[in-house]
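No value in this document is a laboratory result; all are computed from the given coordinates. Given the structure is predicted, the values throughout are model-derived calculations rather than measurements.
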Structure 1
Amino acid sequence: MSKVFIFVGHSGSGKTTLIEKLLRELSGRGLRVATIKHAHHKVVLDTPGKDSWRYKQAGASMSMLVTSNELQLVADAVDRREPAQLAQRFLGEADLVLAEGFSHASGVKIEVLRRESSTTPRCVIEDGLIAIVTDVDEVYPQLPHFALDDISGIVRFMLDRLPK
């Protein structure tokens, strides 16, 4: 049982699009859903020279920017980078956390495998793979398979695995 589901797959397989659809469905059911995205490339999270950047440079372990309707947190993540650790540390209010990427992290994974991107899965069952969202029927026949557009089926599968 987990409240963190990691979506993995090759670049261009449709992970972000699937997560967007799942977010709409899950939040439409009244659930508070958070996301965590793993980027392989360098991303500037805070604008050099701005106050929150200056606080981080001065030694703050976390810096939060709060506007009238949003907030952004910039924090050191050197020791806790796994989706479950990040969710526990920062996303306690969420009923469910959808993480994208993190193919090498521990935790339950759902792979998005689209024939036009690749027919070779990115993960193996031993990596925590619990289901496949795919148009490639022959891969891991022992796991539940969902069509790329079966949003309600994927949501049901995930909700059945949430801690009670």
Structure 2
Amino acid sequence: MSDPPVPAPGDPLQPLVAALLGRARRDADAMRAAADADAAQALARASAQASDILAEARAHGESDARAVMAGARSRAEREARAVLLAAQDRAYEEARQSARDAIRGLRDDPAYPGVVQALRARARAELGEGVELHPLPSGGVAAIAGDRRLEFCLDALADDLLERLGGSVAELWAP
């Protein structure tokens, strides 16, 4: 797994990114184990079903048995893949929710005013010095300059952090 981009030293988001990555890795390990168990159960069920079908097919002839077995194996593989993909989707959503929960907790952190100042500075850099800045009830900053509006809400920041990790997030539960 390649290292995800991290904020520069001294960036007030650096401890948050490190905490989110650690939490995401722990969550992903647990989710991968659950997904592996789900996939193993699906494969075991499919294998048992395929064995039953094969026994019945033998009674009807070898050529029929080969065709049935190929179809059963194909269905089992599709079912196992579907279970694994669904588990990975759940894992990503749970990681996303964990990241959001963690970043929302930042509002109670003594470093939060520094984060707000960094967001305000970013808003000024993007929209200019005449920007109107307003705190968001859910945490973060809204910036308005004429007909342009930017919001740096905490949930969106958590989503952006996960998105910046890109394929690194999927690698957390890859075998």
Structure 3
Amino acid sequence: MQQIGIIGPNDKMCSKELYDFGVQLGQQIATTNRIFVCGGLGGFMEAVCKGIKQSPHTFKGQTVGILPDNTTQNANPFIDIAIATGQGIARNIIIVRTADLLIAAGGGAGTLSEIAFAWQLEKKVLCVTLYDGWAKQLAGKNLDNRQKELLIPVQSIDEILKHLDNS
């Protein structure tokens, strides 16, 4: 079972265009052999989970939210399994460790920290370059000289699908 991390902006920073892209992405990347892990809140995370749940290939337990709070009440309505960590932003490392590969779009400081963790853990991040934010700024770059080519620029859902199918 492939575990895909979804990282990007929350409600406050997610544009309508990015949200709509997230829904389309979720609809197309959902398969019966993929589980999706995210921060479990709103914005891009919610959009992708919403799309996954609209897919004919969805199943119970496919969307996992690693929440920052002590409660699962803040999870978006498209999360199947909500995990209340009580860890605040430290939960970002749990999301990255859980994922085999990550998809990043847009993003502020939280997304930046997740990309940095992925880099340190030698995990590939598919960085969507269609929207402003850390994913676009870091796409194709190396964060330091310890790794190479982990932050892969992608410009379409088709490109994302090709990488997922080849992982």
- Read-out P(r) over Cα pairs in 10 Å bins from 0, in percent, for residues 29-100 alone, computed value 24, 55, 21, 1, structure in 1, 2, 3: 3
- Task: Identify which of structures 1, 2, 3 gives the largest calculated value of relative contact order in percent (Cα under 8 Å, 6 or more apart).
- Result: 1
- Item | Structure from which 17.3, 54 was derived, Rg and Dmax of the Cα atoms in Å, options 1, 2, 3 | 1
- Query: Looking at structures 1, 2, 3, which one was helix-only ellipticity at 222 nm (-39500 (n - 2.57) for each DSSP H run of 4 or more, over all residues; to 500) calculated from, given that it came out as -10500?
  - Reply: 3
